[in-house]
Structure P
């Protein structure tokens, strides 16, 4: 097993729930969590800021030796995951709402989404509908 940590990034503390799930699924993995409380929340920040800041933090996590990154922030995933996958040489796992599978599993075919205004306005989110 590769002893390098898995990096988990969120714009605040909400990603702690993702950290708990990763810990439960991969109990023998080392984890490195980065909460960007200095710039949180990302929800109303311009798209270019979210992309640049997410890339900056993720480059730092890779420099710390992370072998994979989990982006535990919908807004950061929507605006930066493609850039991260193009520029970083580690696997990138984003949190993307599974809208179609959730609607298919629902009797009413209606699902609710908790998201920032930035996420809801993003082209990537609208492609998931």
Structure Q
């Protein structure tokens, strides 16, 4: 039996992004629920902005899923574990797996969200 060919860097990054974006969307939904519940003074503006970001992330996710299909990549399963998220996926007919630690996922969510918000993380105290 032939061993699976090495994954290209772009393929690994694509899979990681497709794993992380739905987690970011869930986090945004939770933040929206908190905003609506607490009714901050400017909650309508915050709400509209977060919904706009959520829509942009959904568009990106849809585009990434299209790219995955073109590259022959398919997520087979995901399991939440005590230290992170374990994902099995198919790439060009071969099975692969990736484990993302909670700390890595949180860091990536922070980076991605800061990109959408146009915030330079190096300038935050």
Structure R
């Protein structure tokens, strides 16, 4: 089975490095971008299975990147990441098609679970199994 590809988009080099290190342990193929324009180019060339997208970036916000992806018909799962989480931001991101919103600093286990669910790798029990 081919390794899943994840694009990490964050304007902060330390955040990129931290996320790259965390995900490399789980055997993903990783690419990164530091801004919205770079993210859109990488999505087209790298064709990721999932995008981890910083909410607040200069020039083009993560929400603008998400809107542009969806307007292009690209339905890649997007997990937004932010240090400034609010209910309004979460609702806004979900309305635009984000899979989830994770707050910084992130818990590595929580992030892994969100990623696995978004990639469809984690088995979620259905109602029948839960009743057994």
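A few remarks follow.
- Of structures P, Q, R, the largest value of distance in nm of label points 7 Å out along Cα→Cβ at positions 74 and 106 belongs to Q.
- Winner on distance in nm of label points 7 Å out along Cα→Cβ at positions 66 and 90 once structures P, Q, R are ranked, highest first: Q
Just so you know, all these numbers are worked out from the coordinates, no wet-lab data involved. Only a predicted model underlies this, so the values are computations on that prediction, with no experimental measurement involved. Cβ atoms are built from the backbone, for glycine too; each structure is taken alone.
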